[in-house]
1. Comparing structures I, II by percent of Cα pairs over 27 Å apart, which one has the largest value?
2. If distance in nm of label points 7 Å out along Cα→Cβ at positions 86 and 110 computes to 2.9, which of I, II did it come from?
3. Just checking, which of I, II has the largest value of Cα Rg over 2.2 N^0.38 Å, for residues 94-149 alone?
4. Name the one structure among I, II that mean count of other Cβ atoms within 10 Å over residues 126-133 of 14.2 was derived from.
5. Quick one: helix-only ellipticity at 222 nm (-39500 (n - 2.57) for each DSSP H run of 4 or more, over all residues; to 500) came out at -16000 when computed from one of I, II, so which one is it?
6. Ranked on distance in nm of label points 7 Å out along Cα→Cβ at positions 70 and 158, which label among I, II comes first with the largest value?
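Laboratory data are not the source of any read-out in this text; all were calculated from the coordinates shown. Quick caveat: nothing in here was measured; it's all calculated off a predicted structure. Cβ atoms are built from the backbone, for glycine too; each structure is taken alone.
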Structure I
Amino acid sequence: MKGLSRDEAMTLLHHYITNENLVRHMVATEAILRDLAPRFQQDPDLWGITGLLHDIDLECIDNDMQRHARHAVDAILRPAGFPQEGLDAILAHNGDNLGIPMSSTLDYALSCSETITGLIVACTLVYPSKQVADVQVKSILKRMKETRFAATVNRDSILLCEAIGIPLAEFVELSLRSMTRVAPDIGLGGTV
């Protein structure tokens, strides 16, 4: 991938983001997208770093959703040489607020991946162990139907996995596996 290495992306991320939970969300999103990319014969580095940096502007813009993603693209990522495909997906993941429709596979993948991280974290935190490795696919699927559980998690965004040909249960399984792989980095198991 042309653009940023993972080390450069992490340096950039830590320059702009201080909230540890937001960093963990972005690392979890990266893990899922890295694991999804080969399924579509895409570059895991491009997809992963797109996930890693998709919310890089949230602290700069004080969570102003009318500016989110546009500021990231125009002020931070394009000047850093980030590839257009990743820029487009970052814009599209906030497309409801920006009037930008999703069109590419990466657009859909970023939206469903970044959203499922919230549901998986919420499910993990109700387990006594608080370890993502202990969470089961059936638990996530059950919680998908319980709209009062993790009520701010948009279930329709998670279901966008089906728009790119991945059944929900399969997407949940991949996402759990991905987040388990980075569990120490996202505070959900093991030691860092």
Structure II
Amino acid sequence: MNTIQKPIEYEQIINKSKFIAIIKPVHNKNQINTILENVKQQYKNATHYCYAYIIDGQEKCSDDKEPSKTAGMPILNVLQNQHLNHIICIIVRYFGGIKLGSGGLVRAYSSTTSLALLTATIIPLEKNDIINITFTYTNIKQIDYLLKDYEIINKQYHENIQYQFRVKQEQSNKIEETLKPYIETISRKEEQK
């Protein structure tokens, strides 16, 4: 699966209607409403705010008062066909006075999404694990050396030392095996973005 490197905007005029695509990477569903509200504030008085998002298999789309399945579904189809994840696409429409019909709307929302994505930098979506380890003070030098290339999120010094660090999922098993001789306990969970 892929996502986009950074937010993008793209605009096109079709039969006097203005279509503005705003595509953003998203980490979780909690961000969706905030993003939608911000777009509605930024583009006040638009006729429609149609959108689709995909986050780890959870998908939703909205036609926002356009005829059923003429806006949200075409946006979602483009995102699916591009194998994107952790992404939202909102298309703001300012009606220009000429009705496009169902087929015209499907083409307009699909093409606006597709053309916008042509301007995006598509990157692989990396999944990370968060690993927690506990070890004795006698092993701190070895642990610090072994974890020198990893992002340590949290360190706690009590009776034993506890580190929490981030690692790419494909590296989790290898680093766990490397650390085993020096640690007391270890646990791993997938990072929730």
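1. Details: I: 23; II: 45.
Greatest value across I, II: structure II.
2. Details: I: 1.0; II: 2.9.
Value 2.9 for distance in nm of label points 7 Å out along Cα→Cβ at positions 86 and 110 corresponds to II out of I, II.
3. Working: I: 1.39; II: 2.58.
When Cα Rg over 2.2 N^0.38 Å, for residues 94-149 alone is computed for each of I, II, structure II gives the biggest number.
4. Numbers: I: 14.2; II: 17.5.
Source structure for this number: I.
5. Values: I: -16000; II: -9000.
Value -16000 for helix-only ellipticity at 222 nm (-39500 (n - 2.57) for each DSSP H run of 4 or more, over all residues; to 500) corresponds to I out of I, II.
6. Numbers: I: 3.1; II: 6.1.
For this comparison of distance in nm of label points 7 Å out along Cα→Cβ at positions 70 and 158, the top structure is II.
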